[in-house]
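Rule-based calculations on the coordinates, nothing more; no lab input. Being a predicted model, the structure only gives us computed values, none of them experimental. Cβ atoms are built from the backbone, for glycine too; each structure is taken alone.
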Structure P
Amino acid sequence: MRQVTCMCETSFDADLPEDVDLDAQGEGALDQILKGDFLAVTCPNCGARLKPELRVHLVSKKRKLDIVCLPELERVSLYLGSASIPEGAEAVVGYAELYERAKILADGLDAETIEIMKYLVAEKAEDEAPDAEISIAYAGKKDGKLQFHVSGLKEGEVAVLPLSPAIYDKTFADKTETKKEAPFDRVFKGPYRSIRILAVDEA
């Protein structure tokens, strides 16, 4: 049981897991994440549907997966290296990053390859809008192509960039060498293997 506090100031205990074995749950937990139902509870006082940001540890031996999802409030401590992450585990921050990882898993793709592709997409977007704060997210497959959402090019708008599976295949084939090169040697250095870590280095 974990304690949750609603916006109506009601605190209550909810049956929410701290550890999730994806192998034991089949596709159930992944489906819950993709549907937006993971860690969702209803306030017994006001009836509001809540999605509290709580730390949760997800593992899957079958997928060689060991991920700790941290609440957004722990992002800074993660960047500073003070967040508690089990040895060998990877970190994601917030529900959006957990959703993206679930989408990658559901589509049978390699997360590191997708992260490299996100960097290449970000570079192209920053060439078009050098002063914009660009963010990239993998959004799934559509019409045989990999869809990436690009935010920040225009206020309030999200651009959709479809990329060919051939680009993914080439990126995957070159991944081992690519990871040795800058800036990817930094991206994949610690438990938080995201291109967002590069913005911290630049700050």
Structure Q
Amino acid sequence: MSGAGAVGGARILAVCTGNICRSPAVERLLAAAVGDAYAVSSAGTGALVGSPVDAPVAALLAEAGVATEGFASRQLTAAMVREAGLVVALTREHRAAVVKLVPGALRSTFTLRELGRLLSVADLAGLPEDPAERLAELAARARAARALPGGRATVPADDDVVDPYRRDAAVLARSWAELSEPVAVLREALLAR
């Protein structure tokens, strides 16, 4: 887990299937950007427990200047979800799995692309400085932004990040593009002063 210095609800959890491609990429990209203010981790709904980041994704992270050493895939648990102030799922299916596991997480669980879109149209002025309070407020403002123009996906599948595992270079590039932009939006919202 990255950003282990954060405490309380200042935890962000990224969730995909195997926890070796998409969610570790989100974890490591966010953790590199936010430092110790937030604890950023990831898990999988069908994790390849103990596995490192998949080599093609690790190469992309290395190109971005982000280390993957020490990463080991973990199976998603209810405790992980309960501890998180914000859960970022890589597909609608992952979001449903999180909410099925912990129904109370509905208000703080989004797909990554949905969250990026919502934060792009939300009013983010005057966010709290405290990291845990900021996560709660970001989730509230993202939920409110669903009613704004641009708040809903035209096609529901547009909220999913394609799985690059064992796929060709074109799918890997698409997956990376689909997660990079919303990660940047989230990073800015987490760090905005």
Structure R
Amino acid sequence: MTNFPIVATVLSMVLGLSVTRLLLGLVTIFRIRRTSPADWVSLVWAGILFTMQLEFWWAINQLPSLRPTFSFLEFVFLVLLTMMLFLSAALLLPSRSEDEQICLRKYYEMDGRYALLTLSSYLFLGFVANFIFFKEPLTSVASIADLPMIVMPLIAFFARRRRIYAAIALAYVPLAAIDTFIVLKV
């Protein structure tokens, strides 16, 4: 007997909250557009994060063919993985009225950039899950492509100069697109 319906339900609930949180952040940015211009760096990361959320949701559908049952610890690990996406979405864009009082660029530099830490955590946990649960070889193209994807958000987080963290955001876009094609075999 498979426990996939339970796993998929919980992961989809947390992931649904994550997508909702990101979309509400975009609505907030639209609402405050007259007093605070949009910051393209946070919008680029929001687009990347949204794509990753959709990829993960799609990957959940592949789980029963890869592994029909999961232990409780494996289930907790997958929930933790999903929570990292939620935390990234919750941190990246403003959602509270007090956040709306400051410029979006300042919001990103003060608080939004912390989403990059949880994004890297999500990617690292995904790397571990692929290796342990799904026996993805460390020398596979997908595994090797994961390494810069894990490290680049960390570098962007620690970078204090806009020129550096903005360049990393732009460089990440084609990397994320290539990863999508590799992982999902589009």
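Taking distance in nm of label points 7 Å out along Cα→Cβ at positions 16 and 160 as the criterion, the highest value among P, Q, R goes to R. Out of P, Q, R, choose the structure whose coordinates give helix-only ellipticity at 222 nm (-39500 (n - 2.57) for each DSSP H run of 4 or more, over all residues; to 500) equal to -26500 when calculated. Structure of origin is R.
Out of P, Q, R, which one gives 1.3 for distance in nm of label points 7 Å out along Cα→Cβ at positions 24 and 80 as computed from the coordinates? It must be structure Q, since only it matches. Looking across P, Q, R, the calculation of log10 I(q)/I(0) by the Debye sum over Cα atoms at q = 0.16, 0.23 Å⁻¹, for residues 32-71 alone that yields -0.50, -0.93 traces back to Q. When percent of Cα pairs over 31 Å apart is computed for each of P, Q, R, which one produces 9? Source structure: Q.
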